[in-house]
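Bear in mind these aren't lab numbers, they're just calculated from the coordinates by the rules spelled out. If you're wondering where the values come from, they're calculated on a predicted model, not measured in any experiment. Cβ atoms are built from the backbone, for glycine too; each structure is taken alone.
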Structure P
Amino acid sequence: MLTELLSSIDPHILESINEMELGIESENCNKEVNQLLQNTVLVGGKRLRPMLTQLMGAFFGRSVEEVVPFAKAIELVHAASLAHDDVIDNATERRGVPSINIAGSNKKAILAGDYLLADVIVTLTKTGHLELVKEMSFVIQDLAEGEWIQSDACESRHYTEEIIKKIAELKTASVMSWCCLAPAYLSGQSDNLVEYARSFGSHLGLAFQMMDDTLDFSGQSKKDQLLDLKNGVVNSVVYKWFTMRPDVFDKFKSGEDIMSLVGEENLDKAVEAIQKQAHWHLEQAKNVLGIMETELSNEIKNTSAHKNSIKPLNLIIDYMGGRKF
């Protein structure tokens, strides 16, 4: 699936993503800050977010070069959130290398993440697109609020379906929404089309998070097994299982250890239910993509960049629905 997706993408887009130089642009930045980031949260990664931003740029008729600063910006914000997450989760490793809090310290990890976020805002401001600076500020707000709500839920053990969805909206969907709305805004689309682009990204993000949650319980996954549970986090799969086992949910609420409750339990039915919800969001994403295609001007539709973006965008939707890692 991934091979088919990559082979469908314009080589110029792939080249721009592979050669994207991630790091702090400010000449005044302490070299140690940049080096710590380069050796940790900026190592590797699928770069799905800049890829999505570039494909949406092509969809709306924008050149690769024009979209590069915005594709880079969202990847750096994602990296900053990883720096903060590693501290919150007491991580020891990320992508096969020591996590940023181990390579540096908790204090340095937080400061490096903060500096990276500030650099993104400064760099975006220099592009002159202040509306996108505002939208990125909202994303950063959402990431912090989502982590806060998740932390509160972990401590209180008070989970509802609304809380689970809210966390996914704030921590994942907000980022992918920006990937999609930024190119729409850059190309001067109507408010309606910008909102359709936002909705498209939101559905992708929610589906991505739900599928990610199921990977914790997949023997084929390359993710750390039961990572959320080890961190005391109830994700969408565990919450769905709790609703199927109210007796166990009551024990969890009363303070029993989540690992001892879930342990070797079979969560297949809960996994299937969450996968079904994820696929529903992916279907909605396909529907919104069709609406955007209908509403776009013929001038954009007739460009080769736009025509070459349709297949990979549909393949991204399919890829998310069949993720194994």
Structure Q
Amino acid sequence: MKRALVTGVTGQDGYYLSKLLLSKGYEVYGLVRGQNNPKIEFLHEHLPEVKILTGDLLDVSSLMRALAASKPDEVYNLGAISFVAYSWENAFLTSDVTGKGVLNILEAVRLYAGDKPDSVRFYQASSSEMFGKVQHVPQSESTLLWPRSPYGVAKVFGHYITINYRESYGMHASSGILFNHESPMRGPEFVTRKISLAVAKIAAGQQDRISLGNIEAKRDWGFAGDYVDAMWRMLQQDEADDYVVSTNETHSVREYLEIAFNRVGITDWEKHVYQDPQFFRPAEVDLLIGDASKAQAKLGWKREVDFPSLVTMMVDADVERVANNLV
């Protein structure tokens, strides 16, 4: 039985990855920061097989203890401060956790592995936000990185320190440059879930409108459940490498809104949407679209859920939550 340690286990990706690993017969350990994480109860209820360990990406000694307890064959570093808007308000903390936290866990894994540096396979969750002011369309593994937020800058550090540890110490360390991936598990602060939840409440007569930023911004949106499969596939390869994971399509927030409102029978949706200047980014990322041909060719990975199906899935889930007073 393989053993895996997952940081950020209470997040969207942590949930779907843990579910995938358990289905493959893994013993899964999840790292959480502190005892009062409100999402731990959800994890206990829905994935009770996951063994919870406490630790902090800013505390190397706690990471060493977690490695000693879990004895992992694979480590998936999904832990980060991942809400881009928050990163401008808390740039220092974002840099510490999302950037230096990667260095801390890489160093902990290196020390734990000792004279067999590739005995523990490591996955780093890199991000399409690293491309920022895009220099090439579509974006691939060789596209110049030009981040446009403190979050993106921190992710660039984490990405390159992973490559550095791979090249310096011979670690089996791979990065997945994941483009936007969503699901009904997404936090309500993210625009996709913010929309699906608002649409459900508007359809139920519980609110009248939603305030958003730039609805012309375009992203390459996929389903998180598909993307965690790519993470796992990376760590099954003989050689570590970096891979873009995306749908190779781009859609605007406007398109997302139209599909979401149409799902609940609202066609004149514009009157329910207000573009609020406070939600515009200081430095906008206008167009992200990935080229996942390398992942498709080398990993045999492909997405299963298309964009309309993703939007429909999220709206339906929130309609059900609203109907059952779960939000």
Structure R
Amino acid sequence: MPEITNPYWAMALKENASDIHLVSENVPMLRLDGVMTPVGEILSAQTVEQYIREFLNEQEYETFKKVGDIDCAYALPDGTRFRVNVHLAMGKPALAARLIPPVPPTIEEVQLPTVVMDICRSRDGLVLFTGPTGSGKSTSLAAIINQFNEEAPLNIITLEDPIEFTFKSKNSLIRQRELGTDFQSFPEGMKHLLRQDPDVVMVGEMRDLDTIALALSLAETGHLVLATLHTPNTMQTVDRIIDVFPAHQQSQVRYQLSLSLRAVIAQRLVPKIGGGLIANREILIKNPAVANIIREQRLAELPSVLQTSAEEGMISFEKDLKRLQTAGLVEGEK
């Protein structure tokens, strides 16, 4: 491997940054507590190209030059890992890298509500984490996998693009599979899962109709499927899943979803008092009322269910934000 000359890997670690952005003919940026922060002088295209060549192998580099975009993971010699996207911007090289902590998070560290973990322990059905990029979806999923690994003898299989947190099997057997290396597409990777005898399947992202259809089928057959979607709230998540299917299939999909869905956890990160970020969550739990709403295409009623079902563990973004404010964790009225 070439000598590492990119100073921004170490800088991100030192400053506890979440992301690194290096763009040709621009000032390098770190995202610190959610804020884009300049950290140096303007980078030439040649310098960014040099930094990219340090960690892409020949095949990855050829793909980048041909396609103009590639996702990968990169590990420093000390084991620190980054999720990286290398791309072209106005014909010149650029990269965005997400720092991945070396140790998977705990349920306590991500402050995942007990009700969510209890639902996951039922170990069947579909549990979705949603939100924009950088909202902590992968971190929350990693905390659940980490908890299972500590407490239960399970066969856990993950399909990721790329692999982010890495796990060492403890009480569970964990197989982490990476897109492009271990399988060629999410639908292809999921088609063979039943022959791998899984108890828990984690799908890094449900991107298309085929992946969503296979996730629903897998959840129906007595497996726990954990997955993510880039949707902003719980209602739009349900709507997105149904809407991705052709009109003639949507009635059947609504029925499938009303049976297999267990919970939708939408989240976003907000600044924490004293520094750092904390998850603000909206939690929808499938109960008979929610199942009927999904089957009967009355999704506009879901916000009302969130407001009236607090005793079941449901909560809206607004109420959860007030909870964080009252606890003195984020700015606002107490």
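Of structures P, Q, R, which gives 17 when relative contact order in percent (Cα under 8 Å, 6 or more apart) is computed from the coordinates? Clearly, the read-out refers to Q. Taking distance in nm of label points 7 Å out along Cα→Cβ at positions 94 and 310 as the criterion, the largest value within structures P, Q, R is that of R. With mean count of other Cβ atoms within 10 Å over residues 54-61 coming out at 14.8, pick the structure among P, Q, R it was computed from. Corresponding structure: R. Largest in distance in nm of label points 7 Å out along Cα→Cβ at positions 110 and 190 among the labelled structures P, Q, R is structure P.
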